[in-house]
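Asker: Down below are the structures I want you to see.
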Structure 1
Amino acid sequence: METTSHFVSPTSGICEIDVLRSKILAYIQSNRESKYRLIIGSDSQPKNGTETDFVTAIVIHRVGAGGIYFWKRRLEKKRYVLRQRMYQEALLSLGAAEEFVSIFQKDGISKMDIEIHVDIGTGGETREMIAEIVGMIRSSGYMVKTKPDSFGASKVADRHT
């Protein structure tokens, strides 16, 4: 498994940044009357006891009518404990969000238009981290969703870890 420096589309493979931008804009412009949610989420899995596989997904959700997504993999030759993994997932999502905003700033997309989905919730081991991680993301200017509403991380990114 290798680190993917570019985003990947499940339907068309690796996308350079300009191709990613074009695909997203074409998707949104194909139905301008619809409402869209721009979502970024990350998930991770330990691999082989010595590596950690991180996947970050960008989801363009056409509310009530599906959506498209792109994802990027980062394989780190480091073992993380759960707390470190959750923070790293959040930081990778924030980094992708900043990259997304810089790419689309000419198109009128700002931080306020993006939701960051984190793979933490009140029912598991991650419940103790909710206030810290949610606070970190909100203080960066983004909306944040946790489980069970964080499908960008817990369903889409998880599909590729």
Structure 2
Amino acid sequence: MCWAYRINLATQLEENASDAGEPSGTAGLPILNEMKKSNLVNCGLIVIRYFGGTKLGKRGLMDAYGKSARDVINKTTCKEWIKTDHYLIKAPLEFYGDLSQSMSKFGGKIISDHSSEIIIWEIEVQSGRLNELIQTIRYATKGKGDLEKILKRSRRGQTKEV
């Protein structure tokens, strides 16, 4: 079972591949290269070869694994990945409806709602739209809303921006 994956982390693109016993560079790398050609991220691809008695040689293995990966990619429907940022919004409760409507029009997604006496939302928005988000919140809350970027903990316990 040979495989490759590409994962977009907050600060870098992590890639890896395995030949799983095939000659070095003849299986995992061709799979990974097909994923790169198609600009695939946040996914993995596995190819299993059952030995049928025909020795393919290095070039033949590379072609077979590459073609198998390409065939799977061509038959798969992919969803576009969009980098997002997470923010915390706090505002007076009286602006709930206006702010909700503005977030919807803006394309922001409310991830969690902890509102009680005030609005407290964790939202997700497309990266690079901070200035628009600030203007949207100012307008919807008449300048009474607060916004802060949410920092998340990495697996190693370090705080990092999302």
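Asker: When distance in nm of label points 7 Å out along Cα→Cβ at positions 102 and 134 is compared over structures 1, 2, which one is greatest?
Answerer: Details: 1: 3.0; 2: 1.4.
Once distance in nm of label points 7 Å out along Cα→Cβ at positions 102 and 134 is tallied for 1, 2, the winner is 1.
Asker: In terms of relative contact order in percent (Cα under 8 Å, 6 or more apart), which of structures 1, 2 is highest? Show your work: numbers first, answer last.
Answerer: Working: 1: 26; 2: 19.
Greatest value across 1, 2: structure 1.
Asker: Of the structures labelled 1, 2, one was used to calculate mean projected area of the Cα convex hull in nm², giving 9.3. Name it.
Answerer: Among 1, 2, the structure yielding 9.3 for mean projected area of the Cα convex hull in nm² is 1.
Asker: Taking mean count of other Cβ atoms within 10 Å over residues 78-85 from the coordinates of each of 1, 2, which one would give 11.0? Can you show the working numbers first?
Answerer: On the way: 1: 13.9; 2: 11.0.
Value 11.0 for mean count of other Cβ atoms within 10 Å over residues 78-85 corresponds to 2 out of 1, 2.
Asker: Comparing distance in nm of label points 7 Å out along Cα→Cβ at positions 30 and 118 across 1, 2, which is largest?
Answerer: Numbers: 1: 3.4; 2: 6.0.
The maximum falls on structure 2.
Every read-out reported here was derived from the displayed coordinates using simple, explicitly stated rules and does not represent laboratory data. Quick caveat, the model's predicted, so the values are computed rather than measured. Cβ atoms are built from the backbone, for glycine too; each structure is taken alone.
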